[in-house]
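Below, each structure is written out as structure tokens.
All of the numbers you see were taken from the coordinates with simple rules; none came from a lab. Being a predicted model, the structure only gives us computed values, none of them experimental. Cβ atoms are built from the backbone, for glycine too; each structure is taken alone.
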Structure I
Amino acid sequence: MGKYFGTDGFRGEANVVLTVEHAFKVGRYLGWYLSKEHRAKIVIGKDTRRSSYMFEDALSAGLTASGADVYLLHVTTTPSVSYVVRTEGFDCGIMISASHNPFYDNGIKIINSQGQKLEADIENEIEKYIDGEISEIPYATRENIGKTVDYSVGRNRYIGYLISIATRSFKDKKVGIDCSNGSASSIAKNVFDALGAKTFVINSEPSGTNINMNCGSTHIEVLSQFVKDNNLDVGFAYDGDADRCIAVDENGEVVDGDSIMYVCGVYMKEHGELENDTVVTTIMSNIGLYLAFDEAGIKYEKTQVGDKYVCENMMKNGFSLGGEQSGHIIFLKNATTGDGILTSLKVMEAMLEKKASLATLRRELKIFPQLLVNVPVTDKDKVLNHPDIKAIQENVTNELGNKGRLLLRPSGTEPLIRVMVEAESDEKCKQYVDAVVEVVEKVK
């Protein structure tokens, strides 16, 4: 990770950590860098945060001042930006979003011409420019100044693409959708309605300050209760930029990213669509998922946390399915990034083609209890390398043996150490997490 760019872009509190000056300079450098041989075309999308409009203006100013043309998708999802970039010949895409973070945070995610996260070496050059380590780059003048174009048509094409993916009508299926008062609010209902579902939507009235607030994939209990109260067949919850999805079955039980990968992995294997019978996961996936994959004859690979690493592995090895427990699921035939709405359609396909409920499709998966606690710290590397931390890690790992595991890792987007334990019972998870957190609190 760089000074500003983490695993998911440049993120922080708006005008505190991430300022309009930062956004302007990101635009200035990208516009200049990508316009060296031709006038660059760059597409921008944003989520529903109040500050997203401010950052859109700053980025557009920087890009056009450097000679690039800017195409505005307006409020849309991260995967829609990726789709438009790779299918319509753009040099680059930018998504303004802090994903699942609270409204006062925001972020700049840069997507390359292949629809994937921008290469780290270019991010490093942008950081040098922001810090004044690169000499000032020229402004475009006269007819070389870039233009800004309304491009809401790109978002509409993405909606049409999603609709085209479905293999069956959703007629008579009662589907709940939690849009998290975010980007999905402008897309999800249109897709499900067009496919014939009886669509029940909640948290789809963004105000600029209510994104992710007690709703969406990070507050799945809201959708769970809604599905039960309304006797729905299934529910899907998205995060602020809709690149992740957490589902709820007909009983209101949570179906996280691991469970979705299991359901879709088994279905794809049965239909000959799971390349090399392999699913790519991260180190955060549950032990129970791997045991269930073993039973189903499905192989798996593990990457570090971050859907960009999952995608890199999939691209390198030609795998067709991968994702994260948090709900970033990649179906490489259809997308090069996590896509919450696409994931919903794939789950619906498995349910409809197999004529089975979501609870039935996942019943062979036995998830180990897991507890994750985030501990705020000022120096993540110092904490992780402290001898007391290494000692407690070794002790807990030895005590868990092959019946659980401990994972300590730094957040890629926030000043946090994530402490996660899997074990045979909730009590053991809490026992070991508490023991590790106590040490982290002492040395932080």
Structure II
Amino acid sequence: MLKKHRDLRNRIQWFVDGGLFSLAFFVAYLIRSNLPSWVPVQLLGGTIEIRPFADYLVPFVIVMPISILVLASVGFYSRPLLSGRRTTLFVGLKACLITPVILIIVMFLSRGNDNMARAVPLIFGFVSFAFLMAKEEFASYYLRNSISNGHFRKRIIVVGSGPSIDEFRQNLKDSGHSEFVISATFDPGQSSIDELPGLIHQHSVNAVVISARNIFFGDVERIIHTCETEGLEVWLLADFIKTNISRTSLDDLYGQPTLVFRSAPDLNWQSIAKRVLDFTGALTLLVLLAIPLAIVAFLIRVTSPGPVLFHQMRSGLNGKPFRMYKFRSMVTNAEQKKHELAQFNEMSGPVFKVSNDPRVTPFGRFIRKYSVDELPQLYNVLRGEMSLVGPRPLPVDETLAFDDYSHRRRLSVKPGLTCLWQISGRSNLTDFSEWVRLDLEYIDNWNFWLDLKILLFTIPVVFAGAGAK
């Protein structure tokens, strides 16, 4: 199934499932309110008193979005269209266990100790699971019946060379999807394209799939024109270019269909949410920490001669240099003394790192330990040069010294105040390749929730004094 069709199907499922969960919550309330007198409701965490449904409006209102998010997070919507009953039961049960727990927390926070019946979300878990499984059984029966009758299954012709056709057939089999049936295959290298219309008429196909590998682009154009005349959809597989890590998408560049190969996160609602979080988070922290920052600046001024702030050109997004700010934690001529310590460098690769660096001032050692020296970079985040979460920015000269160009992929996102490297024992990391591996792992698996997770784990790391030595 094409991604566009999968997305449409999932959006429909979101509303159906969210509505079922909302209905299940209301039914759970009715069940709790009409329990027979012999049922020991205290065992369910409830009370004898029956409270009005208005007291449950907050969890009732949020149950739809929460249930959809939970179902998506456990992989409910990424299953094959006709997945096995065991898989459906497993992911459905997970969602119906997690959602009531979230609702219990919400009920507690929204009403404090107002003694609302906790039996409602507990009963809701069982009811929602029953509703969800009943819906899935009905949907599965309908789909299987439609496929067996040929109403749902798409008939396709696969165009390509022998090996590419075999590969597509195997991929279709491995995917577990059964909504397609290959009615015929066509090899332009063995037959004339003029024979294709007859094949289309004979099998009454719904679409033509072209594996363009080993086919002249002129032939591809002729096949597409033939299908245009017939009013048939054509799906052109971009398998003529093999990529290692890039994700391929189709876009439009001034009216020209364009294949985009992207190995960094795309612009979407999550990236917009990340920028909103960066701006609001940096602005909020700068306001809240204004007085502590002023105190740190004063102590730097009185404990060692020199400016309060240290600035240096660092490599930003795609390597563009920007001026990064830190609280000065070293003597003023630290950069001039760097070459004297080169023989003590503990980090492999182009990066310079020395434990117990003699250039660090006594107060500088304290603020580095608790990462206080990094706080002026909130200004860089506010300016859009950095993010709260992202690979740490390296000095421009160290970036230019990369001997492995694949390391530059860490520059494909904005640098950040903290990242996986920061929360994975940054004081002990001495292998630059491992550092880059963690950065690339972050880039390849990035999503908005990963940023929130890293920010959350950064807090104990900072308070534990695990900063730079």
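Can you tell which of I, II yields -16000 when helix-only ellipticity at 222 nm (-39500 (n - 2.57) for each DSSP H run of 4 or more, over all residues; to 500) is derived from it? Label of the originating structure: II. In this comparison of I, II, the computed figure 9.4 for mean projected area of the Cα convex hull in nm², for residues 188-315 alone is attributed to I.
Tell me which of I, II gives 0.40 when you compute FRET efficiency 1/(1 + (r/R0)^6) of positions 276 and 348 (r between Cβ atoms, R0 = 35 Å, to 0.05). So the calculation was done on II. A value of 23.0 was derived for mean count of other Cβ atoms within 10 Å over residues 60-67; which structure in I, II was it taken from? Label of the source structure: I.
Compute FRET efficiency 1/(1 + (r/R0)^6) of positions 84 and 292 (r between Cβ atoms, R0 = 30 Å, to 0.05) for each of I, II and report the one that scores greatest. Mind dumping the intermediate values first?
Values: I: 0.25; II: 0.00.
Comparing I, II by FRET efficiency 1/(1 + (r/R0)^6) of positions 84 and 292 (r between Cβ atoms, R0 = 30 Å, to 0.05), the maximum is at I.
Out of I, II, choose the structure whose coordinates give Rg/Rh (Cα atoms, Kirkwood Rh) equal to 1.08 when calculated.
Values: I: 0.97; II: 1.08.
Only one of I, II returns 1.08 for Rg/Rh (Cα atoms, Kirkwood Rh), namely II.
Taking 24.5 as the value of mean count of other Cβ atoms within 10 Å over residues 244-251 derived from one of the structures shown (I, II), identify that structure. It was calculated from structure I.
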